[in-house]
Structure P
Amino acid sequence: MEHTTYKLLFSLVLVSHIVIAWSTNVERGSYIIHMDKAAIPAPFSTHHHWYTSTLASLSTEDGYAPVHLYTYKHVMNGFSAVLSKSHLDQLANTAGHVAAYPEAFGQLHTTHTPTFLGLKKHAGLWPAGSFGADMIIGIIDSGVWPESESFNDHGIPPVPSRWHGACESGTKFNSSNCNRKLIGARSLSKAIKQLNLTISLPDDYDSPRDYYGHGIHTSSTAAGSRVENVDYFGYSKGTATGVAP
């Protein structure tokens, strides 16, 4: 049963670790703009067209042009963009604007064990949910190390047809690193590059590959495959498995 869960990883390489502060030295920042889906004007056929047209209409008197990064339509509606203080003020007075969220530091935390969560193997929520069987899990973190045995796809059936994501190539990472367990991986780094910041070795990978080790920890904790005979430098030998293996 534990080998039937699919896992998807989105890798957010360093984007969540940058703080942009308004000062005489920093004139722009990366923001997520939350928009009211129902407020789309009639002339626009798609929300993406509405958002990009709205950005194009903003004044650039401060010397900066807004840069569209991503459009969002699932968990929330809106977009992300590199904006100046003037752009933010203009957007706040635009029809459909709900809120603006600046990119900020994200403190890395680990995930508590199933025991802490009160999950039991033979009764309760865990078996009732079939241990996460046939579930696609998306994780936004520092990346993934696909060679880990936690992502082996032994005994896992083909990737479900409802999956329409991608497995991106980049530094020391290519599409062949994905399999029937790790079905997708992306590096969302447009904001970093637009702000002229670099992603390069030896400090990080410009790809979904995890340099820091945090992303692989959280993703394997959530949905890692069952791995027998693991230990910590010879101690605590046992079986490693994710909450939804």
Structure Q
Amino acid sequence: MHGCDGRNIHNLTERRKLGFFSCGTGNPIDDCWRCDPNWHKRRKRLAECGIGFGRNAVGGRDGRFYVVTDHTDDDPVYPKPGTLRHAVIQDRPLWIVFKRDMVIKLKQELIMNSFKTIDGRGANVHIANGGCITIQFVTNVIIHGLHIHDCKPTGNAMVRNSPSHFGWRTMADGDAISIFGSSHIWVDHNSLSNCADGLVDAVMGSTAITISNNHFTHHNEVMLLGHSDSYTRDKQMQVTITYNHFGKGLIQRMP
């Protein structure tokens, strides 16, 4: 895929050693991959490290690597190859990594397609000051190692969600990560703060979700699991929340 010929993917972020942060601590997710000094050569092993109800989320494990090389988001309908938006809308499984540190300001919400991993390990990647991540009516998504903050309401615009389809989006609330009618989702090791609405909202029958090892700070309504007592499909919702750090400046919904 864009920016990657299959030979250099393991060396893109080798410079940033992550193993020393936590290995052998008893956290089963971290111990699964951080104890491996060559984790960067076996990135997709992360998909074997999930626990809880979202443990079967494989993300883009069975696809190719896609290297994000461009931080821009100039056109949400016709995204440029090399951008994060171009990566997440593809119809095939992809394991998405980043060539370098970057701050991504999205013009509109980032609408994920199924069987995607966004893997920020080894780079300092911020999604900030614009739209953020929407996981809607899809399956098998892993979001790992991102800084997501200062998300704004977006919408009343056309946005692409696959190579063959784009459509009109009404106003999005400004969640950091919105999970809507989706399953087999794993949100792990992200830093989330200061967004217009929720940090992680899972609604409309979403299930088979794990929210783990995230750092939440400086926010009012942190997390929402199910949007209405009258919505019967939420009765089957299964969500694991584990090893998260609910930090400074939080007010409510934890969860």
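Readers should treat all values here as calculations from the given coordinates under stated rules, not as data from a laboratory. Just so we're clear, the structure is a prediction, and the values are computed from it rather than from any experiment. Cβ atoms are built from the backbone, for glycine too; each structure is taken alone.
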When P, Q are compared on relative contact order in percent (Cα under 8 Å, 6 or more apart), the highest value belongs to P
Given a computed value of 5, 16, 20, 23, 22, 12, 2 for P(r) over Cα pairs in 5 Å bins from 0, in percent, for residues 153-200 alone, which structure among P, Q does it belong to?
Q
Suppose you compute helix-only ellipticity at 222 nm (-39500 (n - 2.57) for each DSSP H run of 4 or more, over all residues; to 500) for every structure in P, Q: which one lands on -4000?
P
One of P, Q was used to calculate mean count of other Cβ atoms within 10 Å over residues 145-152, yielding 19.2; that structure is P
Which structure, out of P, Q, was Rg and Dmax of the Cα atoms in Å derived from, given a value of 20.9, 66?
P
Quick one: distance in nm of label points 7 Å out along Cα→Cβ at positions 41 and 233 came out at 6.3 when computed from one of P, Q, so which one is it?
P
